[in-house]
Structure P
Amino acid sequence: MEIKELLQEPFQTHQSQANLWLKIGNLFLGNQEYEEAIYSYDKVVEFKPDYHGAWNNRGIASANLGQLKEAIYSFDKAVEFKPDYHEAWSNRGIALANLGQLEAAIESYDKALEFKPDYHEALEFKPDDHQVWNYRGNALVKLGQLELAINSFGKALELNLNDANTLYNKAYAYALQNQVELAIENLQQAINLDPEYREMAKTDSDFDSIRSDPRFQALLS
């Protein structure tokens, strides 16, 4: 349904008006028209202030505009009204990490992982869980907590064994520890899944400590 058609829908209650603006906002969000999406989500929460899904989507739109503090405000509102909102906690963590607030980001990722959906929804959400562990690992690397980071990457791989990005991240975490064999093992797996990681590793400073090792050079040749 087009936006003009949505605007012509009859509505009376605040709930129906909120639902209408949510539909419009989601159309704008899907079209990457983020300012229009935010305006629409503002209309949603004007009619229904506790509409947690609208707050989350508003945060996504704000983040895509680079308005990270505004995004975090929206994610805060989403989890205020729905404290077990898995996706909003994850999105909040990403925004905080992008602001360099790494410890707060990790706390948000932990919340996302804590609030599991019920059994019937588990299959819907499980594919996203590995990404939360991956994001958590990246934040821990930046904090210099390499063992905890490697553990997080391991958790991500338990959920999705064939995630080349997580394997690459685990490889550079091992490289930062100067654990050459484990770094090469994980990097090899990442390259097998996506050859572009070979080119990335050639210039990635995180591998500098093992760059002169003949095994590393052979892998990249």
Structure Q
Amino acid sequence: MRFPNERLLSAIDAAQDKGQPLNANKLDRAILLLDDLPGIAVAGSLRKGEGENETDVGLKIADEPLANGEISADNTGARSTGVERLTGNLYINSPLRVGDQLSANLIHSRGTDYGRLGYSIPVGYDGWRVGVSGSSLHYKLVSEELKRLDARGASSTVGLEASYPIIRSRLRNLYLGLNADNKHFDNEANRATTTRYQIQAFAIGLNGNLFDRLGGGGANAAG
């Protein structure tokens, strides 16, 4: 099992105290949050308990692949750095058996090489997740009208992120996202530096979705 049973039970116990009246909304949230963790699939069910007025919670747990990813090619890149692009993404799911995830992302075109490594881990049992990432970009202008400038550059970013599901249910969800990035840029043309600078960026945002039954049912998203 990629996620220890005792941690699964602790997550359920944190949402539903033993011996207390059943709180279906909190219990459903806890099960959905467990199912959101990389590396495992979780489904829950209720059944009659051994004692009078008791209800037991049953969990069906299955491991998901330790690693998954994809490679794709498209022609949607910038004309100045190469329209044809090759993209690769790799995810290592719960390598430490705690619901963590390691990710690697690569993009290559005729004038661009971009790479990003990220790692995230859950904190507590209520859906908080924190992560750290680092990325590097090297580019040069390759289109015919710009090639004579011999323009090229590089940038690097180190970032911290956190997310929290304010609302997590089967029909509506609302997520809080927090990001802090430290970015370095270095650009040159004709072998002379044109710009070199560093910025710190902070962002906070909300995104969510809603499933309704209007017109036969549909999904709405915002963020």
Structure R
Amino acid sequence: MDPLEVIRRMYPWQGPPVARDPLFGLIGIVLSQHTNDKNAWTAEMNLERLYGSAADLAKASVTDIANAIRQAGMQHEKAVIIRELASHELLDGLISRSLSMPWKKARDNLRAIKGVGTKTADVFCMIYLNAPVLPIDVHVKRVSQRLGLTKSRNYDEIQADLHKLVPEDKRKATHLSMIRFGREVCKAREPRCRECPLNSVCLWYLSTAKSQAGLP
């Protein structure tokens, strides 16, 4: 049994919507951190309604941006990053220019922006540049570790382990499917182990959860 193929079949990739503007696409990725899709989308639409360009965002105060994105949580921290992104785009068009770069160069340039980490840059490159990369978010990390697909806690090492298992043309679909699986089945708290089609091959279930939960 290939657990990742099972997950892809459970949650087939429909294709994520691509924002018309790469700046707001990157902002959307920032807003999605530590919240659900609905809250991130609401915050992004409100932000774009109030500040529809890099120039508008660069002129806005951090407080005003934070108020606009409150729905997404961690609004002050995210507002600082958003204003930084807008300033970079206004100064030299870095984010827009990244669309015409080799994806690894684009990722390095994005990671040089204060507040943009490897995962955020990877997600942007995956969506906008169709990069053959599998970003490691909290759900992908948890599912990978529980299934025994990796023994590492390090971002780059987990990604390398998954890249060995997942062909380049399936990495985007695998990333998105694993997120849904992690949210709906392999949850951080109260995972639905009884219903999981992978419980017979899940190292975490077999060694830990089963005994702790008193499951057969």
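Derivation of every value follows stated rules applied to the coordinates shown; laboratory data play no part. Since the model is a prediction, treat every value here as computed from it, not as a measurement.
Points worth noting:
- Origin of the derived value 12.2 (mean projected area of the Cα convex hull in nm²; candidates P, Q, R): R
- Among P, Q, R, structure where helix-only ellipticity at 222 nm (-39500 (n - 2.57) for each DSSP H run of 4 or more, over all residues; to 500) as derived comes to -17000: R
- Of the structures P, Q, R, the one that 47, 32, 18 was derived from, the read-out being Cα extents along the principal axes in Å, for residues 55-150 alone: R
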